[in-house]
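These notes open a run of structures that come right after.
Just so it is clear, none of the values below were taken in a lab; they were calculated from the coordinates. As the structure is a computational prediction, the values presented were derived from the model and not from experiment.
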Structure P
Amino acid sequence: MLSLTDPRWRTLKGGYRTLYDASGALSRLEQGSDVWEELWDELHHQGDVGEASYAAVSHLVRIWQDAPRRDWNLYGLVGLIEIERHRKSNPPIPDWLSVDYFAAWVDLEKLALRDLAAAAERELIQTALAVIAIARGQLRLGAFLSWLDESELAELTEDKLAWSKLYV
């Protein structure tokens, strides 16, 4: 795993295709600061991700590994990075990052399964389910779950649900 003090962070590009040193935000996150907005903004932009995005994944998983509960942003952002990694216009994971990146995904799936047992918030359930689908090779299902928003869920009124009149 790329140490947060490694100078290579300053050479990595984020979602804007510009240099973004994510190590500062990751260090602040580790210390308990809420830096999710910065990480979402800098690691992903309109479908674009970069090497800084990939390098951040193993740290995001490591930082949240021992927390009693995970924030939905962990699953949402890491899931989105993995979905967008497959976009042809995004760079591949550098060889020196790939082992840590994919190991983090193994750990992330385990965390998501554990969190689902006690999750009650829609965002946490939705993003954890998306991560599980992605981790099991169901990228399209994971993307669908990731991109489904509250307004689309609200449209699923009882009259539109197949079982509403059959089982009530």
Structure Q
Amino acid sequence: MRGVLVNLDHELQIWDELLKKVLKLDENSLSFGKLKDFMINMTFPVFIPTKLREKMIEVMFEYYGFGGFYPTVGPEMIKEYAKEEFNDKIDQKFQLIVESSHSATYIAPFFCDDLMNYAIKKIDVGGRLLTNSLKEAISFRYIDLSNEFRMVTDIKEKMCYVSPDFTIDMKLR
């Protein structure tokens, strides 16, 4: 799960609903101490301020009473998943994780299983930039969709894809 604490009251409402649905709990089961048998793993954005991370950990232990909490950044979870799924195909000394999200792409290098924090790079290219480029291209050529972010996002998600093998896909065209 990924989270950034912005407004504590709103955050707690969201977590209450999420925990009730995921763990199939009722309102009484969310009271402090009832979740001590559960452990939660949460991914944080790479450059999240330490204060926000500490506050989220405090909420999970002191408000919900989870028995365990494993905070990590997204690239660490991706690396661990890849080690399980593709262990024989991965260089054990060096991995480079590229994580693209709505607003940015993070490039995170690992050496001997350690995240090299000083070498993490953030590029302000993500889904939002692609949506805005598509919106501009459609609006310039066909119909004005400059104020229709949701519609263009829907078009992008249904009609666009990333090719797993660009060379083969280009030959098919």
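Starting from the value 35, 25, 16: which structure in P, Q was semi-axes √(5λ) of the Cα gyration tensor in Å calculated from?
Derived from the structure labelled Q.
Looking across P, Q, the calculation of helix-only ellipticity at 222 nm (-39500 (n - 2.57) for each DSSP H run of 4 or more, over all residues; to 500) that yields -18000 traces back to P.
If relative contact order in percent (Cα under 8 Å, 6 or more apart) is calculated from each of P, Q, which structure is the one that comes out at 18?
Going through each structure in turn, the value belongs to P.
Taking Kirkwood radius over Cα pairs in Å, for residues 54-101 alone as the criterion, the top structure among P, Q is Q, with the largest value.
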